[in-house]
Structure I
Amino acid sequence: MRRKLLWGFGLGALVAGLAWTAAWYGIAQTIHTRIDTWVEARRAEGLAAAHAGIAVDGFPLAWRVRIAEPVLSGAGAAAWAWQGEALHASFGPFNYRDVALRFPGEHRVAAGGGALGSSWRIRSERPNGRILLHPDGRLDRLELDLGAATLTRLPDERRFQAAQVLSAVVLPRSMAPADGRAQTLAVTLIVEALSPLDPPVASFGTTLSSLKLDLLTKGPLPPGRFADALRAWRDAGGTVEVNHASLRWGPVDAEANGTLTLDAQDRPLGAFAARWRGYNETIDALQAAGQIPPWPAAGAKIALNAMARQQPDGAKQIELPVTLQDGRVYVVGLPLMRLAPLRLD
């Protein structure tokens, strides 16, 4: 009886193993087909999508997909593009919509135009990422954890180093009506110890200690030339909702939240609630560099010190409104510095 049970268990395990092996290889082949189908679908939408080959391994408990030389670029006004040496993705049988990513080698990213356009080469020590997919296969969320990274700006080949780069991008579940209220993209970015930078004044130093952004864009960017599309987005009521922004650079230790867009002359236009430490030192540095005239600087310091509150660590912090309007930055209604129009064309 015991021998029959052992034979039964052994036969069952063999059948299950063969069935799982067949299922694993079947899914591996499906991965090839689905990637090729996805690439063709993106091309039909006007996007450029290509690769130099796909390999799948990871048997028996996972699927690891290696894509050589992936390329993906958009057809819209944002003119975004990504090209990499390789992309590695892996997932298990019970979390196929939660995909771990790696981005080995060097990657190029580009987007935008005019003063808002940029193109970069990126190489990181820990090129990790993660994507979450909707049940229908559409991208829900992309997360990147690059660790220490080397960022090379193109075309001047200027190189920057960052001790840490973290980012997350969330796409809307469905397209809302094409007006300024439609949520189109949510972005989170954290950069630590970025250098060497050109400081606005020497006392700021060449290393930005920390930058954190949590943004939500509203209003779709229409097709066409980037400058024209951005102005059409503005005219339709498009905004950037800054849920949280913080900056630590030299004497500056500030955070804020508010709304940002462009005015009719392509200058930043917005209103923010700010919390600011190191404001006396910052104003002194800007005045010494000729960025702020003496009398507005003195008046700003008097007003800010009158409203400041002492924090538990002994530092003074001021909570105040900051507005960007008519080509100027106003703090508590006092003009501090001018804002030039963005070079969109």
Structure II
Amino acid sequence: MRPKPKPAEGPAIFLGQATTYHADRCEPLVQAAERGEVTLQALARRGYPGKAMPARMLPELSTVGFWDATAPQNWGLGWHRNEGIELTYLSRGRLDFAVDGRAYPLESGCLTITRPWQMHRVGNPRVRASRLHWLILDVGVRRPNQRWQWPAWLVLAPAELRELTDFLRHNEQPVWEADAQIGHCFERIGALVSRPEQQRVQTRLQLLINELLLMVLEMMQSRNVPLDRKLSTTRRTVELFLASLPDHLGKPWTLDEMAHQCGLGRTRFADHCRQITNVAPVEYLLNCRMEAARRLLRADLGRSVSDIGFACGFQSSQYFTTVFRRQTKLSPREYRKLGSADSAPAPGGVGP
């Protein structure tokens, strides 16, 4: 018997700061359903929309359900990440879908698979007429290098779960053309979720989710999916963290805090950072802050120098000026003024 999974830790930084990317709670969808513009049927917990599941009912299942929009909508689900592995299936209509900045237009029959560290969006920016099914299952990971912990209520053989995990950890292809069996299974789950009563739902839902995961495994087995072992390394976790750092410069980072966000000790994190960036972590952070400050000083002329310094993570305007002058030989105000002069039109007007 598999050990009971431990609760997953909170999101790592590349899963989002409280001020930026929470795990998605689908508020635009909830509001559209309340206005009667879309049908929403779901079982949910942890803040996701839908009928609340009992605490002991498949505890690792965050949400399962579908929406049915019979007309184009005036809402979409912006960039977000989920606290679990998410599978969606488009049974009817079309949808604009994007993962990590790349667009994937969906047509009926498309299956999507996203991991907790993959930022994705539904709609561009609005949702089309569509019927979309979903399932989010928390497998105890927030970073690529963590060990997956499947729920004890899954009945797949240990060897099958290991193979499914291998596919999901080492291939991040987000969109697949699903076969009819997978689509039929999602429809059966949708019919089950739509029942007004929840008596005897758990057993049937558990069986259908097991069946769905087995079908996904068989689909991947049949398609000779290429695997990339680098996608589950500690280095990959650090790469994702460093790539997201420019979006979170206002946080008062320390070396210990950066290492903690990657689940590493100071020395190992610093070693990975040097290998990836050729500089120490604190120096890389300072370079990110300076690059952001230079960009804002010239792009946001209505914002004060002090405000830009604080937004970029400098703890005082004096420290901001000291660091800026050390790197550029100019104060922030001088740098902004020089940039404004460079962009000003020449005397006598523009053009020949």
Structure III
Amino acid sequence: MSKVAIVVLNWNGKHFLERFIPGILEHLPDYAELIIADNCSTDDSVDFLKENYPSLRLVINKENGGFAKGYNDALKEIDSEYYVLLNSDIEIKSDWIEPIYELMESDKHIGICQPKIKDQKNPDLLEYAGAGGGYIDYLGFPFCRGRIFQDIEEDKGQFNDIKQIFWATGAAMFIRSNVYHELNGLDEDFFAHMEEIDLCWRAQNAGHKVFYNGASEVYHVGGGTLPKKNTRKAYLNFRNNLAMMVKNSPKKNFYPRLFFKMILDGIAAFKFLLEGDFGQFKAVFQAHMTFYKECRKNLKKRKELNQKDYKYLPVYSKSIVKKYYLNSVKLFEKLNW
């Protein structure tokens, strides 16, 4: 049993494995193990691994149920004190495990942690999927230190700190194995996108803290499975965000807050339409239709979970949509918490 299991979930990512496995192995401490979990790839990823890395442990999932089920299935087979969920399109250039491992060892209340996420193509920039740690506003809109909607900040060392955050990116997430299994892992109904935010929200409602450690950094290609403008990605993001809100939001003003959130989604849909992007408009519409069909299921999940009031969580109490679109706030430091 290793102390830390770095688990890369692969789906048709041979080109990423070829590029990035060497860096992971180069910076692998003796208490950590690299494991590849293959999610029913149809390329020759598995043959490549068996031929070039025969000593690496390979977990073969029986079906491709997306990011969430893929990790849930794989992690049932892995015995370790810590899991690191690591995207196949992450490049490692320096020692990155030790700072987070030491931090989590020093505070047993920290259940989840992430490193700084930088842009692999442009290393001077932070990266969309995680940047300097994730937050949500009171309506459930996610953003990051260093990334508000599509605006990305340059990395000038402004996030070289250790900070409690709301959510850690699934691109490079450290999580205690007992916490992962206590929460029954990722919500498989999400398939992909925002499942890590939902997991972090449930973790905090269960009494665990989520942290960021800027002394550790990795480089993310991004869009490795679905590009940002992909309509499937838009559908999953809008649908899963609503499901996440229903499951985890505090009781106070729950229904008015959810209703207002849905109105803002509608405004976003018509903005896509005015821009001539019918595909994105349709994706939002379909996401809402699916959400209505699944509402009873999500309300049942809500009854089975604990919900904490926002005042006990690191939630932005204002509207990030208003700050960004009406007040033109593009930098995290200008948000006035």
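Throughout, read-outs are computed from the coordinates displayed, never taken from laboratory work. Since we're looking at a predicted model, the values are computed, not measured.
Things worth noting here:
- Read-out relative contact order in percent (Cα under 8 Å, 6 or more apart), computed value 19, structure in I, II, III: III
- Entry that produces 23.9, 82 once Rg and Dmax of the Cα atoms in Å is calculated, selected from I, II, III: II
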